[in-house]
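Student: Alright, structures below, take your time with them.
Values quoted throughout were computed directly from the atomic coordinates according to the rules given, and no laboratory measurement underlies them. Since this is a predicted model, take the numbers as computed values, not measurements. Cβ atoms are built from the backbone, for glycine too; each structure is taken alone.
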Structure 1
Amino acid sequence: MSRIVFSAFLLLNLYLAKVSINDLGAANGLNDALDVYLQAEPTRFTSIKPVDAILTLLVAFFKPIADGNDVPLTLFSVVFAGQIVPLYLLVLVEGMRVANRGRLIITYPSVWGMACQLVTMGVTLPCYFLTWIWTSPIPAAAAAHTPEALAAAVSVDQVQGAAATGAWALGYVLPSLALGLPSPRLVSESTQANLLAFWQAFPVWTSLAHLVAARLVSAPDAAVPEAARRETKIAGLNRMYGCALATSAALYLGVLGFIYAKAGSLTGLAPSELCGEVFRPTWPWDTAPVASLEKGALALLQWDMYWSSVASWIWVSYMAYVTAGVGGLVKDVGKLVALSFVLGPGGAALAVVWGRDVGAIRAAAGAGGKKSG
């Protein structure tokens with residue numbers, strides 16, 4: 001029954017994301033402004049015309065962000081860039097879990113990542129978590145209330161986990177930093193366009209980097225005692241999750257600090273007013289035309305981040321309920337709200353999953369100790 005209830009929440013999330021992103025773009029003129037680029041002759045990026053047409057559209061959408069001329073758009077894009085790290089890591093890690101191996105639909109993060117790029121993360125993640133809820137065996141392991149079963153189900157291969165940080169650093173962070181190179185001061189407009197086109201496939205670059213990095217990581221020594229192996233697993237999780245959350249927190253808090261330090265000199269607005277410009281989205285059913293492509297892009301990205309984060313919160317809440325009932329659900333929702341003030345909403349979801357993973361390992365060890373005793 002709980003699976004049906006939480007699936008209904010995810011379907012509602014998907015509908016509201018569609019209204020806030022797709023329908024709002026049609027109503028406020030953003031889609032019409034972007035359609036011009038689809039009708040025109042595409043820029044040559046790959047020599048495959050349909051691909052070049054899509055890349056031309058995406059480059060046109062992201063170019064105002066790279067240019068950095070609209071302050072609220074630039075600041076929100078920095079925050080969203082930081083939230084993509086934990087949100088995408090959620091998908092990447094779920095594909096690495098022992099229980100999910102062989103589940104073809106959820107074990108290919110690059111496919112879901114490219115769907116995020118093409119149809120937005122706010123629309124894709126509700127679909128991903130719906131698929132996860134109905135295909136992953138992890139909820140059944142959690143519902144069994146057997147610590148060893150849950151720990152085994154959510155276990156992440158240590159080599160794959162150790163390679164994850166380098167993968168998203170190389171596949172996502174470096175291409176994202178390259179977009180900050182000012183044009184035409186440091187790079188030409190054509191180079192900037194190529195960098196933007198290259199960035200669109202960051203899920204593919206991340207997966208390729210993950211494959212390569214995993215081959216370079218040494219496998220753990222199987223001969224070490226169980227207690228030492230357990231602590232090594234926990235240390236690996238701490239590194240994997242900690243690096244991602246440090247990135248999301250630094251960008252989120254950095255933007256907030258920048259707003260309160262520089263709002264007046266930068267825009268003439270009070271910090272609270274600039275915060276509203278950056279974080280408060282347009283009402284989804286608003287039909288007023290957007291003032292510019294930049295304002296339309298900002299509204300889309302705001303809803304994109306918010307609805308993708310809501311999807312992750314629904315999924316985390318589902319797992320909390322399956323694992324520990326209503327009490328666990330209330331506890332984890334409280335954690336999500338509190339942590340979001342420091343880590344952002346996507347970072348909060350990843351932090352709760354981190355705590356669950358470490359807790360599962362320790363609970364399994366405790367249960368094993370009681371049995372042996």
Structure 2
Amino acid sequence: MAESAAVTGIGKLGAGIAVAMLALGLTGPAAGQAAPQIAPRLTGELIIAQLDTAQHDLAARATGSPGSSLAATSQKLADLGRDLRKALGKDLAKPIDMLGNEEKAQAYRAEAAVQRTQAFLEASKGCLGQDVAAMAAALARTVALKAAASGGSKLPPVINGVETLDRRPLFVLHGDGAGAAFALTGENLLDAQCASPVVSATDAQGKPQAVQPVVTGVLPNRIELKLPAGALPSGSYVLNVVAQRKVFLMGCTAQPPTSAVLEVAPAPKVSVSYALTQTCPAPGGGQGRAMPAVTGSMPEGVGRGTVAKYVTVDGCADPLSYAISATVTFGDGHGSTVGPISQIASAGITAGLPGGLSLSWDPSVHQLVVRPAASSCKGVY
């Protein structure tokens with residue numbers, strides 16, 4: 001009986017604590033914190049606000065890229081917002097899935113232009129001017145196609161991104177003929193009851209490309225593609241997607257086409273030369289003496305991946321330190337030098353180089369390595 005009474009007392013105490021916690025709003029793992037918020041449903045108002053932000057951000061970026069297409073694309077985003085506001089009228093506050101088919105598709109296309117612009121603003125950081133110009137051309141063509149598109153359906157297909165298979169935003173293919181693999185992302189790209197979407201590629205004038213993409217995988221929000229090896233001409237590589245949707249009593253019917261754009265451009269030419277100096281012990285002690293510098297150039301391929309070179313340094317068997325300087329030269333002729341940077345002989349040297357590169361020296365194996373830095377251009381393949 002005593003044990004039962006004790007249990008009952010504990011139960012009453014627990015209930016009392018629970019009531020108190022409820023009164024104070026302290027229950028749950030997020031006690032004392034604001035409850036997580038569900039993202040609001042997408043409306044015309046929200047898309048127009050996003051367009052305004054993207055337009056201003058792109059205009060700001062354009063000031064640092066004179067001669068690029070960014071200013072014109074920024075104005076095109078403003079035009080998209082104006083046209084969407086006019087099309088939706090009093091339905092601006094409605095969730096776009098409640099709109100008519102034409103208006104819904106127009107809203108989806110405008111929102112896709114926003115997403116592609118945001119991806120450009122992020123991915124173009126750390127890119128060389130030549131790559132930024134090519135990325136800007138891809139964005140300009142993308143926004144122009146979204147603005148010119150028409151047609152709608154109950155579930156309109158839309159492409160709002162192009163990315164590498166490891167999900168980096170993609171805008172530029174360096175047309176080296178080696179082939180590529182990437183993905184289109186979006187909405188309503190597949191109805192599982194119908195055949196897979198048809199993907200074809202043209203140039204900016206609508207002429208079919210010699211190298212056509214092959215669909216390797218498809219989901220309602222993602223199409224994975226492979227480009228066979230083959231030379232790609234410089235310019236726009238426009239990917240056109242025609243999906244199908246099953247309609248009651250009509251079977252699978254083609255939906256309005258949707259598109260994405262990549263720009264094909266040659267990789268920027270970058271070369272790296274170096275001067276490596278070994279400091280050896282001075283006869284009889286003292287500060288040591290610097291040996292004549294060993295100079296040379298890194299192998300071809302700098303900027304497109306990691307390149308390495310073994311350097312013969314034989315001034316002395318037991319050096320005190322190493323110092324290295326490096327000069328990066330770009331295809332337009334301008335260059336920049338970093339260093340000399342010194343370090344004791346047992347320690348490695350790592351230095352950031354212009355153009356989103358990094359240089360490292362490993363004294364244990366006498367190897368120089370140049371690789372793209374973590375902050376290097378992410379929008380190119």
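Student: Name the one structure among 1, 2 that mean count of other Cβ atoms within 10 Å over residues 114-121 of 19.4 was derived from.
Tutor: On the way: 1: 19.4; 2: 22.0.
Structure of origin is 1.
Student: Please state which of the structures 1, 2 yields -26500 when helix-only ellipticity at 222 nm (-39500 (n - 2.57) for each DSSP H run of 4 or more, over all residues; to 500) is computed from it.
Tutor: Only one of 1, 2 returns -26500 for helix-only ellipticity at 222 nm (-39500 (n - 2.57) for each DSSP H run of 4 or more, over all residues; to 500), namely 1.
Student: Follow-up. Which of the displayed structures (1, 2) returns the greatest value of Cα Rg over 2.2 N^0.38 Å on calculation? List each step's numbers first, then the result.
Tutor: Details: 1: 1.03; 2: 1.40.
Max of Cα Rg over 2.2 N^0.38 Å: 2.
Student: Computing P(r) over Cα pairs in 5 Å bins from 0, in percent, for residues 290-329 alone gives 5, 16, 27, 22, 14, 10, 6, 0 for which of 1, 2?
Tutor: Details: 1: 6, 22, 15, 13, 12, 9, 9, 6, 5, 3; 2: 5, 16, 27, 22, 14, 10, 6, 0.
Comparing all candidates, it corresponds to 2.
Student: With distance in nm of label points 7 Å out along Cα→Cβ at positions 258 and 314 derived from the coordinates and found to be 6.4, which of 1, 2 does the value describe? Before the final figure, lay out the partial values.
Tutor: Working: 1: 3.2; 2: 6.4.
Attributed to the structure labelled 2.
Student: Here's something else I'd like to know. Tell me which of 1, 2 gives 5.5 when you compute distance in nm of label points 7 Å out along Cα→Cβ at positions 66 and 154.
Tutor: Values: 1: 4.0; 2: 5.5.
Going through each structure in turn, the value belongs to 2.
Student: Still on this structure, please answer the following. If you work out relative contact order in percent (Cα under 8 Å, 6 or more apart) for 1, 2, which one comes out largest?
Tutor: Working: 1: 30; 2: 13.
By relative contact order in percent (Cα under 8 Å, 6 or more apart), the leading structure of 1, 2 is 1.
Student: In terms of FRET efficiency 1/(1 + (r/R0)^6) of positions 274 and 362 (r between Cβ atoms, R0 = 35 Å, to 0.05), which of structures 1, 2 is highest?
Tutor: Values: 1: 0.20; 2: 1.00.
When FRET efficiency 1/(1 + (r/R0)^6) of positions 274 and 362 (r between Cβ atoms, R0 = 35 Å, to 0.05) is calculated for 1, 2, structure 2 comes out on top.
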